[in-house]
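Below are structures written as structure tokens.
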Structure P
Amino acid sequence: MLDWLQYRKELMSRIGELGKLSPDTLAGYQTLSGAGEKTGHLDAKTRELIALAVSVTNRCDGCITVHTGAALKHGASREEIAEALGVAVALNAGAAMVYSARVMDAVSAHSAA
């Protein structure tokens, strides 16, 4: 497994370097990242739990370390995080099921040709 805190530190350093080379890219990302805060429809903890589930489905280690820290900071419990991760697991399984149906459809189309 990773040293998540060291990884986060190194990641932020590299992102800082990218920001110096391409400041508009970093600014655009920060605008997107902060957009949810402005609507106020979801609280910060809920947004971070969603972010963790999406981090898993996207297989993004950087997202995992950043949003784990933020989720804990906003009061998420281990149990709440585990439940959000359960949603990610179910969605990944669901997506595999949907694409399995697509494969079977392709098999039918190819077999008929």
Structure Q
Amino acid sequence: MRLSSPAAKRRVDRLRASGVITGFSARVDPGALGQDTEAFVELHCAANMSPSALREVLAHEPGVVAAYTASGDADALVHVRATDVADLEATIERIRANPEIARSKTTIVLSRLIAREPR
């Protein structure tokens, strides 16, 4: 089905207004930005650190591309991109400098097997 430009815009406007479309984004190749090192960092926090306090610590770190609270041993799982291992280490050390971060465990990504776009 082909829609005219005004009809397509009206449809998109309705989908945005109803909350079906929540935004638009551009996909960026991290390698093109020199971010060739990728890791997942498990964070173990002090007993009294809230998710909002942890979010505040991580939000100011530009290498953090995503962070999640988690079940299991770790309190949070953090996805980090860096230019190299030294940059990754510096990022982790800045995060660990917070006294409420008890310890961390880092897994460096060797290769990406599956990368699906969010639905």
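No lab work stands behind these numbers, since they all come straight from the coordinates. Being a predicted model, the structure only gives us computed values, none of them experimental. Cβ atoms are built from the backbone, for glycine too; each structure is taken alone.
Quick notes
- Looking at distance in nm of label points 7 Å out along Cα→Cβ at positions 10 and 82 for structures P, Q, the greatest value goes to Q.
- Look at FRET efficiency 1/(1 + (r/R0)^6) of positions 2 and 50 (r between Cβ atoms, R0 = 25 Å, to 0.05) for each of P, Q: the largest one is in P.
- Of the structures P, Q, the one that 3.3 was derived from, the read-out being distance in nm of label points 7 Å out along Cα→Cβ at positions 34 and 98: P
- Per distance in nm of label points 7 Å out along Cα→Cβ at positions 18 and 74, the highest-valued of structures P, Q: Q
- Once relative contact order in percent (Cα under 8 Å, 6 or more apart) is computed for every structure in P, Q, the highest value turns out to be that of Q.
- Among candidates P, Q, the computation of helix-only ellipticity at 222 nm (-39500 (n - 2.57) for each DSSP H run of 4 or more, over all residues; to 500) that gave -8500 used structure Q.
- At a computed 8.2 (mean count of other Cβ atoms within 10 Å over residues 26-33), which of P, Q: Q
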